[in-house]
Structure I
Amino acid sequence: MKTIHKHRLVADNEIQKVKLSPEGIVREVEYIQQERAIYMWVEVPAGSVIESNLIERSFRVFRTGDGVPDHAVYIGTALDVLAPEAYHVYELTE
């Protein structure tokens, strides 16, 4: 059985650590205007909420035109519909 968990990312260029199941797959990213934050929804095995099963995974938000490291893996793009801004979420694998 699987479930979906929601995680908040700050819309800046800092590396952000999120404790997730190693098998977790990001299914969606979205910019929430009211909170000025990015949320990502991650599909995980249903029993993966136990702390000992989680690992720290690193994510970073890039804006359009920013340089993206070669080792970064694209996750998704979130749009601010009230401003001309796009936030591109990558997982840093190294």
Structure II
Amino acid sequence: MEKQVYINEVVVREGDFESLGEALAFIADELGFPEYFGGNLDAMADCLGDTCDLTALVLVPPTRHGCADWMRSICQVGHDIAKRNDKLKVHCLPEEEDDF
């Protein structure tokens, strides 16, 4: 199987952020979400759903056994949108397996 080449790849390491808002602002900036982006999970879902370029969202919690509720929420929403948008791939990795 041929490895996919993503036009956009965003790696979100939980340890780099203290809140959902910070992580969403980073994702929005990296993926060029519109200026009117609402800064919440619903707005992220809308923007990811509109993604036309092959995009990988890689979420890395600090350990294999636990992550913040906000990180789990981003992962769940991302996976839900990826089911409807074949241009979006969401990977939720433990820190030890970040050799993507």
Structure III
Amino acid sequence: MDNEIVAYVGYVAACLTTASFLPQVLTALKSSDLSSISLLMYVMFVTGICCWLIYGVLLGDGPLIAANVVTLMLSSSVLYLKIREVRRGRRQRSSVL
């Protein structure tokens, strides 16, 4: 198969799957309510994305690298907000006690 077609399909897939995170990030930023988001899931997901990024760099695969750089930034922002929410909740509970 033509390498150019393979790369094109890779970039289209990368754009679609990466863009799917945008609504979650925007909702998280607007509402600041992340109570329905699992901290463990996001830690595992961000770790997995880091591994995929390293894998893409080792292979020199442009679509894989591009998708995972952007996905890492988006998912890391949600993870940061979730960690901040968890810490605030712990501080509020400890001040009540």
Legend entry - Per distance in nm of label points 7 Å out along Cα→Cβ at positions 58 and 82, the highest-valued of structures I, II, III: I
Inset, instruction - Could you tell me which structure in I, II, III was used to calculate P(r) over Cα pairs in 5 Å bins from 0, in percent as 2, 13, 19, 19, 15, 11, 8, 5, 3, 2, 1, 1, 0, 0? - result: III
Legend entry - Value 0, calculated as helix-only ellipticity at 222 nm (-39500 (n - 2.57) for each DSSP H run of 4 or more, over all residues; to 500), assigned to which of I, II, III: I
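Rule-based calculations on the coordinates, nothing more; no lab input. Computed from a prediction, not measured in an experiment: that's the story for all the values here. Cβ atoms are built from the backbone, for glycine too; each structure is taken alone.
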